[in-house]
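Visitor: Listed after this line are the structures, all set down as structure tokens.
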Structure P
Amino acid sequence: MTEEKLTKEEIEKLLAKANAPKAEAVKLHPYYLGKMQTVPKCSVWDFDAFAIWYTPGVAEACRKIAETPAKSFTMTNRANTIAVVSDGTRVLGLGDIGPEAGQPVMEGKALLFKYLGGVDAFALSIGNHYGDSPDEAKRLTAEEIIKFVKLLQPSVGGINLEDISKPKCYTVLETLRNDPEITIPVWHDDAQGTASVVTAGVIGAAHHVGKELDQLKIALLGVGAANTRTAYVLEAAGVPLKNMIMADSKGIITNDRPDIIEQKDYDTFKYDLAQKTNEEGRSGDFGVATEGADVMISASKSAEDVVKKDWISHMASDSIVFACANPIPEIWPWDAKAAGARVIGTGRSDFDNQINNSLGFPAIFRGTLDVNATTITDEMCVAAAQAMADIAIKNGTTDKYIIPSMDEWELFPYEATKVGMKAIEQGVARVIMEEEELLKVTSEKIKYARDLTKSMMDTGFIKPKI
């Protein structure tokens, strides 16, 4: 493979571009005092309106819901409300920085929910208050998070779990998803969200380079929440688990690795994947896993040079590399390109092929909420992934475009509709619609959110950027 060399000046320019958002973030967060607020959605024509919206008129609405609790989805904003819940123990690539420090991420998530999906989301970073130093903070247990979420259920139409460390995140997600008392979708975006978008990228990239999904050989670096669920969603999309090789900080996971066997009750998904992946029985570091691989997916440490150029140089021809850690990808795109990769994606919006959850969760929840689904299945995630890939394929894929970007309007209503229709097909939806009707509903709600934001900017209710 021929290496494409960049000059020192070109690399410095790319690095400056990559680092620019840091300074802007520190300046603009205090300028706007955060990113979200609440505004009324009902008319207040005069002060008599409050006799309807509050006491005494509101009591009649309360009685109707008491008689039929399901009416809470039509008489309140519950059907369009998501709680973004995090304990701040696994924030981006920053690790356990605590709930206070994680709150900017949760607010950012809420902003994306609203602008891209028309979904009202509330950022709820939970935990025990710090003592005199972060080291004195006590993190919540899985049971405490589960209890908190269960208590939230009457107020929201869904739960987005975010940035919770493993294996606690697995316990929380699986317990809530399998609890018969939970009748709203519970979703872990670092797992299901990442899996949906990565799968979309794999479908689009495989189409672009002319490779079939069931023939792909895939190496995955990291066996945390993201890559664990990615493996299962890729399987649901048509990639056999036996064709995947996964590696953690100790090397390739195998069915007889002593530490995995010893901790099989602690990390059940890792144990399961160790039994079902790596048909060839390879062992060693991640460099061994990438030999001959068509696709490399890294969801590991946010730092430069985590993925070595040598590991990419011996991949198959027309190789696909996704370095998904944020804010710093495990290998810079220009280094991956120089090592021979044909298609490169990262989690950043300032590089080509952004493999980022923002392409998935707003639309997935939009479709889920609009059909009042009780859960979000892996098949719904695959439907979202295929929808994302469909848009890119329709527009014409290139090495630098194998997945849509956030500014492509048609993506979000189309994706939401496909998710909602899959929920209806699987029998987990409580509202049944034809596809054309659902597309109209999702489009109107997303357009409303964007028009509202633009109107507030145009009229000065949102201050202009400095």
Structure Q
Amino acid sequence: MKERLRIGNGQGFWGDSVQTPIRMLREGPLDYLTMDYLAEVTMSILQKQKNRDAARGYATDFVRFIDEVLPEIIEKKVRIIANAGGVNTEACRGRIFDAARKRGLSKLKIGTVSGDDILGRLDELKAAGVEFRHMDTGEGLFDEEREILAANVYLPTEGMVRALDEGADIVVTGRCTDPGLVLAPLMHEYGWSTPDQLALGTVAGHILECGAQSTGGNFTRWWEVPDMAHIGYPIAEVGPEGELIITKHEGTGGMVTVDTVAEQLVYEMGNPKQFLTPDCVVDFTSIKLAQDGPDRVRVSGVRGDVRTPYLKVSISYLAGYKATGQIVLSGPNALEKARLCASAVWERLEMVGCRFEDRQEEFLGIGQVHRGIVGPVENAPEVVLRLGVKDSSREMVNRFGMEIAPLVTSGPPGVTGFAGGRPKAQEIVAYWPALIPRELIKAEVSVEEVGA
């Protein structure tokens, strides 16, 4: 048993810095590197990709990362855990095997964890009486006809632990909890299983899950953060008896303080006394933070309770179409000209029978973003006019997109910015959170060696 584990998180979301996980491998020692790619809307995007091409549906950035650093991972014996599998963990593993074979590597073990994708089981589960009631409204998913785009269960962490137990050097999972990526190596290495132990590991994962948000990124007092260009990402140093320190690699930018860690802790917290996960329930009011030296914060006192009999399901469905377009008005009376342009667009659309379920207009540059906090700037020298519509008719939303560019020559003077082409209708992906009895879900774990 290791006296201390160093677990770093190099990816807070799909779109985060592609260089950061590479830096984390090279800037200091690590035992585990976790990478978090999946948000709710990401699952529906990946599902659409897989529907078009059975070889897709995973985070391609992860494969490119592994391809670049695979020899370093093996040399330094850093184990990787990522939810990059999306809705196609096997395809993701296949691409990593291709990278390993290209480099002549034959001893690499890759584990996959799946079973979270229940899109193909919805009819079966409906027949079994699962109603998938919306956690906020109580409405049943099947109470009316809906075009379901994706349905994924937040799997417990046990599947990732099993893959590590079977010797996986890289674990690729689908929809798991973000903190579970960090909790898994603690359960594997230290055998943690009590509610308090699982709660501590979950808190460690929650602090790391958004990457640099716990090391100075998105920090309220942003002007205090040193060298943000080279900001370091968070590392959890954890001992078997529950010692937990949040830190970062030496020599990197950013900072780790009680305040930066506390701000991340309240992110997506919900009820502070009942932070619900598939593995346990955490009492966030029990957490104690203390500065333990430069860029080191000690976390202690974490209390937990047993897990609930349910798992959360992230469901997305098609809720119509939307489009947005914008132009920049400048010069004298910019705001008045922007208002005239908005009025002209709506009137011209009504002339051809376009009346939308919802429409929106924003005047950026006059305090629109902080309306009610910052007073309007009536004499702003330039204003960005942003118009948007929503409707169940794709055709009508596309018709809206044809009325923005004409303002360049058929509107008031001072239209100085129009870019991005004609706005086109985009699908609106709506989110449906629900619960399912955990006994209806089974994680599928597979560990294979390259070349085997």
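What follows is calculated from the coordinates using simple rules that are stated; it is not laboratory data. Only a predicted model underlies this, so the values are computations on that prediction, with no experimental measurement involved. Cβ atoms are built from the backbone, for glycine too; each structure is taken alone.
Visitor: Say we calculate distance in nm of label points 7 Å out along Cα→Cβ at positions 143 and 167 for every structure; which of P, Q gives the highest result?
Guide: For this comparison of distance in nm of label points 7 Å out along Cα→Cβ at positions 143 and 167, the top structure is Q.
Visitor: For which of the structures P, Q does the calculation of helix-only ellipticity at 222 nm (-39500 (n - 2.57) for each DSSP H run of 4 or more, over all residues; to 500) return -8500?
Guide: Q
Visitor: Sticking with this structure for a sec: Between structures P, Q, where is distance in nm of label points 7 Å out along Cα→Cβ at positions 55 and 175 highest?
Guide: P
Visitor: Out of P, Q, which structure matches 3.6 when distance in nm of label points 7 Å out along Cα→Cβ at positions 23 and 343 is calculated?
Guide: It was calculated from structure P.
Visitor: With distance in nm of label points 7 Å out along Cα→Cβ at positions 47 and 423 coming out at 2.7, pick the structure among P, Q it was computed from.
Guide: Computed on structure Q.
Visitor: Taking FRET efficiency 1/(1 + (r/R0)^6) of positions 271 and 311 (r between Cβ atoms, R0 = 25 Å, to 0.05) from the coordinates of each of P, Q, which one would give 0.90?
Guide: Clearly, the read-out refers to Q.
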